[in-house]
Structure 1
């Protein structure tokens with residue numbers, strides 16, 4: 001089936017409303033473009049579990065607190081369309097901030113404060129601390145995307161772990177859609193697939209997989225019986241200590257009881273989370289320690 005390509009949220013809203021009226025289920029994958037194997041895995045799973053698959057491509061300015069990062073973010077809309085069509089997507093749409101929020105943009109180009117959505121407690125700490133305002137931008141656009149599409153299910157990859165929790169909690173508060181959390185897809189050397197990987201120099205590309213190695217070693221420590229949050233955190237940090245990366249955080253959290261600060265004592269389940277800069281490129285990754293991903297427990 002040839003991919004339907006739409007240029008505005010309003011056109012996507014009308015298309016989705018008609019499909020829902022026909023009784024079709026809609027799977028949804030939200031992206032910022034420069035699509036990779038991880039995105040395509042989400043599209044394929046959505047195609048298996050729904051009648052139709054909608055993909056959004058929108059580099060959301062609300063979730064960038066660094067204008068240079070926004071400008072450098074890779075873009076390839078024609079390549080994105082080809083990949084989505086090959087993976088079984090039905091419709092792809094894009095848009096502008098004004099298109100998502102008509103009449104709600106101030107004279108300075110900013111979205112009016114009343115339109116912003118509170119991202120909730122899952123946004124506290126870690127990414128919420130290092131990227132102030134980021135999750136409010138994420139929650140605001142994800143809420144708008146859910147309103148435009150009204151999908152049956154929405155698919156998110158666990159690499160952006162806190163973002164998954166924010167999207168899950170937002171969907172719960174709305175009463176829809178069902179949020180499906182999917183395993184992180186990795187390159188052969190373990191580096192998590194990310195659009196930002198395209199910005200890495202060869203030198204930093206060789207260095208970056210140390211993140212996954214440190215996370216993987218911490219999971220092995222868990223599998224050997226270690227449950228103390230502090231010991232796990234220190235071990236994860238030590239695994240990154242000899243690298244050339246500039247580590248912003250190497251943290252352990254209870255994924256079922258998110259806290260902004262480091263947990264203490266014994267954990268029944270855990271996730272390791274890392275953010276680090278490889279040169280000018282900021283990378284994040286996460287790994288559930290208590291499961292291989294077959295049962296996400298979230």
Structure 2
């Protein structure tokens with residue numbers, strides 16, 4: 001099925017090469033693949049064909065066509081674990097994308113929330129990756145969403161995750177440094193360094209080891225900043241790839257095999273489990289005039305994987 005998609009260039013994208021913009025927005029294709037599509041006329045800038053090197057301005061319209069594959073099934077088992085007059089906290093299951101992206105259009109958390117609250121769906125104030133499970137904060141009104149977003153920006157919301165990684169992790173690590181693009185082969189991948197680098201953004205995560213064996217370690221991660229892929233990129237750069245993580249795991253070529261439908265049973269065995277072992281376990285925030293704490297324990301699939309790796313150690 002041929003589908004047409006249109007978007008407008010945002011201020012932060014103004015003056016950036018068209019092929020780079022498309023690769024960043026739609027990383028299911030790399031930059032070289034987008035260059036081919038642009039040259040073949042499948043991408044229009046301001047209604048006309050363009051070159052990969054074109055540098056659109058803010059508000060310029062980009063339109064491209066693609067063949068939509070059948071949408072994969074997702075886990076729609078969203079559970080409410082906290083609610084007051086201002087907020088809702090859900091337990092987001094793994095294998096559920098938050099927003100429409102790539103091959104996902106209807107099978108998203110946005111659609112699930114509309115089904116659960118057809119008259120007035122709650123507003124999302126942060127996001128979790130498709131494979132990440134656990135606590136996710138929603139607001140019942142636009143004004144409430146703005147208040148919670150200010151709490152996230154100021155750092156007054158406490159966020160903690162459970163993470164299962166390969167290797168024997170130290171008892172405690174305070175990873176305060178910078179995230180920057182890691183380069184090829186996957187352009188959206190980031191790397192963490194303690195030293196400031198060009199185009200780097202600050203990021204800090206505290207890691208405490210809960211359990212370890214010769215195969216793996218279970219960590220509790222406290223975020224002090226909310227950067228994309230912060231936990232995954234930091235741990236990968238520190239030498240402790242996440243179990244089940246195709247992009248920041250033991251071999252990022254597995255990500256490319258996955259997106260091109262070439263993943264094998266042997267690849268899954270190397271990953272350790274069929275999703276990133278990352279779980280949002282705690283949110284502490286202000287709502288209804290008082291401090292609220294919501295926790296969600298380790299999910300069964302991560303717990304079973306930990307047991308399997310522990311027994312194989």
When you work out distance in nm of label points 7 Å out along Cα→Cβ at positions 183 and 199 for each of the structures 1, 2, which one comes out largest?
-> 1
When distance in nm of label points 7 Å out along Cα→Cβ at positions 127 and 175 is calculated, the result is 2.8; to which of the structures 1, 2 does this value belong?
-> 1
Looking at structures 1, 2, which one was helix-only ellipticity at 222 nm (-39500 (n - 2.57) for each DSSP H run of 4 or more, over all residues; to 500) calculated from, given that it came out as -6500?
-> 2
13.2 is what came out when mean count of other Cβ atoms within 10 Å over residues 47-54 was calculated for one structure; which of 1, 2 is it?
-> 2
For mean projected area of the Cα convex hull in nm², the calculated result is 15.3, so let me know which of 1, 2 that is.
-> 1
For distance in nm of label points 7 Å out along Cα→Cβ at positions 7 and 287, find whichever of 1, 2 sits highest and give me its label.
-> 1
So FRET efficiency 1/(1 + (r/R0)^6) of positions 151 and 271 (r between Cβ atoms, R0 = 25 Å, to 0.05), computed for just one structure, reads 0.45; which one of 1, 2 is that?
-> 1
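Values in this text are rule-based calculations from the coordinates and carry no lab data. Remember, predicted model here, so these are calculated numbers, not experimental data. Cβ atoms are built from the backbone, for glycine too; each structure is taken alone.
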